[in-house]
Structure 1
Amino acid sequence: MIEISLWRLGFALIPILMVGWISLRWGGGAGSLWVATGRMVLQLFAIGYVLSFLFGIRSPWVTLGVVTFMIVISSWISIRTVREQRWASYRDALLAIGLGGGLVYILVIFGVIAVEPWYEPKYAISLSGMVFANAMTAVTLSAERFDAERRSGKNVIHARNTAWNAALIPQINAFLAVGLVSLPGIMTGQVIAGADPMEAVRYQIMVMSMVMGSAGFAVAIFLLRRTQSAAVALQTNRGPG
């Protein structure tokens, strides 16, 4: 793999500077872009050091701790668009992402790559990030759309079905575009690192299946919980008789 020096890495930031200039002219300011860019750079360097440290430990408890931390944080982030009953929504998101993403994660670790030991950080931590991040995004989309449909007066079933379809749009678009419009990140990274393209293809199929499965399972569980809660609330508001 070709090493990128820090000063050459600076060239990659030139497009961001140009986007910032457009934001200043058209958007009235670029403060959020500069903050986001700064956080992106700092967070990536920080996680690079953290992963280097974790990869050297090789402990099942450390791996489980990192995975649990990812589930807890991603569940909280996933409900950022929810306005009411945030703790109840967090409970639902935690169940959805933990169970839905966890099932897919276990299948991949033990069934697909069958890594030994199972807690090998290079695989266990890296793949968990993909699983739970995509489940998080899908739950966020489903929560936002479900609440929007309910506020507009749609019934619970209609809101659930609409939210389900909306949440899976990014994954379905990615499936349709892969190999034609885009070369996914993990495949590109492996090819650049010198892996055989066909081996990289198999890994990419695994990752995309993993992403769709974790997103779909998490959204299904989350929407089932939201549908049940909405039905109970509706029945309570109607009262007896």
Structure 2
Amino acid sequence: MHKSDDYLPRSNWHVPDWLKAASSHGLLSRLPESLVEAVVRGASRVETPTGAVALRWDESPKAGFILRGTFRGFIASLDGGQVTTRYLKTGDMAGVFAPRLPRLARGIQALEPGELLLVDSERIKELALSNPAFAWEMIQELTTVLNSNQKALYVRAFGSVRQRVVSAIVERAAVADRLNPGGRVAGTQHELAIAIGSVREVVASELQQLKREGLLEIHRGGVVILQPDALVKEATTRLGISQLSDTDN
């Protein structure tokens, strides 16, 4: 038994300007406008400064869509260590819709000033129960998220430190649409070390080697990509991965 007509899609609704970018990528882009309206009805917009943890779901289900900016998903240990699980861009979905054990410290962090749309997980549940087409699109979206997380695990388990560094740079550049010659990827060496589960000194050494090979330049607070094709090859085929993540395209 479903709750009420409040969960049903409404007709004669058009995507507002603030939602247009997010609705052109990912789950929302595959839904008719009436279903997009049903998903975002009652949702809250939250602006996020650089470095802010925009969403955590340690204790209870929480979910949202990226309206603007780039973010990284992470998992954290009790001692404060972190590993990046995926990078997100406008239109990507993050969070969980049902409680699961064990509870893990997970969330997303803003890599630049951005905006998040927090949605009601109960609304998503009711829409999935009442609309098979929406349920299937959710399955596809969650499969994409699972695949991205498994790719991160694969790189962490089987990649060298160099490959992990390059993979993080490439994926971060891709979600920011800067995977091109001259594309600047912001982030300190310490932040990059946290992302790949290493230490700053090791990351600094790998970056210097990449610089000597002419693949990138090192600047204060980030790197500049010089040879994107070579970096992509390092992050994919040399790791046995056929291409970048679906969310990077």
Structure 3
Amino acid sequence: MQREALRHDRILRVLDRLLYEKDFRTAFAEDGPAGARVALDEDLLDAFDRVDVHELALVGRNIRSEVVSGGTGTGPGLKGSFPRTLDALREGRHAPVNDVAEAFIASAAFQEFRDVPFSPRGRGRTLPECFHRFMAARPADLDPSGELEPLVHHEAAAAVTRAVATGAHATFDVGLRDMAFHGDVLCGFREYAEAPAAWQLKPTMFLAGAGRCVIGPARRPLFDALTSLLDGRPDALTPSVRASLEDRLSSWGLR
């Protein structure tokens, strides 16, 4: 029984690779399951000897299309969430969006995506957060120095904030750098001081509750005061500051 369970797990891992790794999928289509580049264990060969490679290629293209352009699970996709990052990759690294998407889909970061069917990771994460994790790991062919990380983070944080505001947070976890829940409100702040001046990334605050979100320039003292209030620590604030912040949160629909 245990042996069959382990075999089943290995089959699922191969399916993962066929779905998400273009190079592995190509090797499988050209050489078959017994090919040297595929290198399946002998006891798995019979599970894959009737795979329709044309259907497999179609599924791979469909996954890439949804990651790039958006779909039911991916939201607006990379194009909708990361326009400036993709421009920088295309212009500075000569990396078209489909190549970026294929590298991302084949990465460990993509396995954290909530819609990856054979790689359960709890509730999983949003596509924008997974893409930030991918780029923050400094992929050698795209951003080995990590220079683009602040820009990727800014776009990812905005996308995650909007996703939480839709009320869909019950379907995913949030672990993006500099973001956390304070009460029922997702809060994030980053200075982006390390970003090149040409990007014009200002210190930005990200707030999201059910149905509402706020994304815009702010300063750390304001953010810290708001999170103190949201955490139920009003005694840390003077009465006038507390009243002003309560009014602001109410006007934003976060109270």
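Values quoted throughout were computed directly from the atomic coordinates according to the rules given, and no laboratory measurement underlies them. Please read these numbers as outputs of a predicted model, since none were measured by experiment. Cβ atoms are built from the backbone, for glycine too; each structure is taken alone.
When you work out relative contact order in percent (Cα under 8 Å, 6 or more apart) for each of the structures 1, 2, 3, which one comes out largest?
Biggest value here belongs to 1.
Looking at distance in nm of label points 7 Å out along Cα→Cβ at positions 147 and 179, point out which structure of 1, 2, 3 has the largest value.
Going through 1, 2, 3 one by one, distance in nm of label points 7 Å out along Cα→Cβ at positions 147 and 179 is largest in 1.
A value of 19.2 was computed for mean count of other Cβ atoms within 10 Å over residues 91-98; which of 1, 2, 3 is the source structure?
2
Once distance in nm of label points 7 Å out along Cα→Cβ at positions 115 and 155 is calculated for all of 1, 2, 3, which comes out largest?
Going through 1, 2, 3 one by one, distance in nm of label points 7 Å out along Cα→Cβ at positions 115 and 155 is largest in 1.
If volume of the Cα convex hull per residue in Å³ is calculated from each of 1, 2, 3, which structure is the one that comes out at 128?
2
Cα extents along the principal axes in Å, for residues 35-74 alone was computed and gave 38, 16, 16; which structure, 1, 2, 3, did it come from?
Label of the source structure: 3.
Thinking of 1, 2, 3, which structure, once helix-only ellipticity at 222 nm (-39500 (n - 2.57) for each DSSP H run of 4 or more, over all residues; to 500) is computed, gives back -15000?
3
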